[in-house]
Structure I
Amino acid sequence: MFSKIKIVHIDKTRSTQDTVIDYLQNDYFSSLLLVAKIQTGGRGRKDDDWHSPLGGFWATLGISTSYFLENSQLALFHYFTALLITRVIKEEYNFTPQIKWPNDILFSNKKLGGILIDYITGSQKNYLLIGMGINLNNSNKDMPENLKSITISIKDILSKTISLEDFARKICFYTDDYFTPIVEFNTEKITSLIEEYNQYSRIYGKQVVLDDSKHYLCKGINLKGLMTFEGSEKNLKLRIDDLTRVKEIITD
């Protein structure tokens, strides 16, 4: 499923997350990475606007499936997509980003990229849409004023231009390693990937303050895709949608 992904490049679209579904529903491809040079209406989590100018990697990996994915599996797709991108960057471009829970990619505490996952169910087919926005060659200096201080691109870091086509191919190269264990419920491999995720997690092993004003130790994600926290009075397991409950990271 993840080993034969068709890559399609287009010049412009409102959102690859919306456009890729047309390819899948018309049975052009069962698995497709749609990459746009520009998005005019890119969106992030909670439908936030996602600035998507020329130079970035704006893409959606769309998968048409006959099986149903549980919420726990969808959560793991969030985590392991961030991990996949982190691995590509580390191995191909020789610097190591961090992952901000659940799936933002950071470098020097600035946002390098993010992920959006949608899951559409139907009577015969279901569609998994994995949106990826990575600041590739779109320089920080070209960002809107409100984003300049909090974003960074791979070009800013390396002082060289990165091939959009090569980056897309490298993303596809690793998808089987990170996504097939989720679909197959391979707990041994999932556990290994969780351990790998923890190596890059900005919050793992740190003391945090949650919205109850109490301190907890982050113990990482579990097999059900929940982020676990250990407190002096109680332990908590939070879903991705609960991320706003984390108010402060005490140790960095």
Structure II
Amino acid sequence: MTASPRRRHDGRNRAILAIDTATSRVVVAVGTVDGEPLGLSTWPAEHRHGEQLLQSIERVLGEANIRRSRLEAIVAGTGPGAFTGLRVGLATAKGLAHGLARPLVGVPTSDALVEAAGLAEGIATSRVVLLLPAGPSDRVVARVGTPARLVAGGGELDGLHADDVLVAVDLDNRAPRDEVARGARARDGLGAALLRLGAARLATSGSDDLAMLVPEYVTLPRGVAANVGEVTWSPDPR
């Protein structure tokens, strides 16, 4: 588990919490309501997303001197990503938002990674072409302003421009080293990017409906249909 340097926060001030479980590393970040990072923790998921998530949230909040009651909102990365990881992360974010009666903001993980890549490489986000794994051989391609799409097997990437920069996240041994290195740098900036994008959403268009916010899965387990259904939340008994 790795953590970024933290600075103490006035516990009386409001903050936002960001959670992402879409990639091979779980990310928990806390920041000001303007999206300035205050603390970050990240660790390899290894299919054990739920084992350390709540403990890490409490530790990050404690080290930044932030009480749960002072959280202004919860930001959740919504993928694309694998089924189990996204389900655990979004369920945790929804539970916190519901229990604390705070707004929940869903931010596509791909959007945050593109923003982080642009900042890390010093290029416009319009030049970033993000590549993510979708099972053992397929890939997801995402870029600003266009829906993510699936590329089957080792298929060629079409529609690329001469100045595009490929950023491969979690594609070790499946993409060129320079693309993988850019992907690692983008993933390092994921927490900060989620905070910035989440804060911007809160300041402009507001929050999401807890019952209707769903993740974007790259693959589903056998027998699980890709249907979107409304979830009923019971009242807080407190």
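FYI, it's all coordinate maths here, none of it is from the lab. These figures come from a predicted structure and were not determined experimentally. Cβ atoms are built from the backbone, for glycine too; each structure is taken alone.
Side notes on the structure shown:
- Source structure of the calculated read-out (distance in nm of label points 7 Å out along Cα→Cβ at positions 141 and 197, 3.8) within I, II: I.
- Read-out percent of Cα pairs over 17 Å apart, for residues 133-188 alone, computed value 38, structure in I, II: II
- Calculating relative contact order in percent (Cα under 8 Å, 6 or more apart) for structures I, II picks out II as the one with the greatest value.
- For Kirkwood radius over Cα pairs in Å computed as 18.1, the structure of I, II it came from: II
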